[in-house]
1. As an exercise: helix-only ellipticity at 222 nm (-39500 (n - 2.57) for each DSSP H run of 4 or more, over all residues; to 500), calculated from one structure in I, II, equals -21000. Which structure is it?
2. Starting from the value 29: which structure in I, II was relative contact order in percent (Cα under 8 Å, 6 or more apart) calculated from?
3. Kindly point out which one of I, II the value 19, 52, 27, 2 was derived from, the read-out being P(r) over Cα pairs in 10 Å bins from 0, in percent.
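Here, each number is a calculation from the coordinates, and none is a lab measurement. As the structure is a computational prediction, the values presented were derived from the model and not from experiment.
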Structure I
């Protein structure tokens, strides 16, 4: 909860591998700078780096405020509810 509170206070998005942050009931999206959860399997560095680079290429066109972005092995999901 400290990370979530600090993110809101400092208006900085969360970037994490922690799947607990997928829980929008526990960590609501409203009033947040957004969060990005990297849910990439297999956990091989090269594969995760490739997927993260794909996400970074999409980032300029994404508005993540009040949203949850989930990066998986084959897609980038943007959830706003």
Structure II
């Protein structure tokens, strides 16, 4: 019997990395919005500036970082 493992595909790993970053970013956005409304559990009083900062970081992580990674990982055309 032969070992029929598929060859390593770097594109699959990169795809899942980008999707994981998007998911983490969206979770940060949701948590920041809940913190701004006073619903989320936060250690101590929630500083509004910290919640807004988390919202900005989450939006950057969800929308900008995957695009930058895709551009960086793009196959060069020569």
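1. The structure behind it is II.
2. The read-out was computed on structure I.
3. Values: I: 19, 52, 27, 2; II: 18, 32, 22, 16, 9, 3, 0.
Of the options listed, only I reproduces it.
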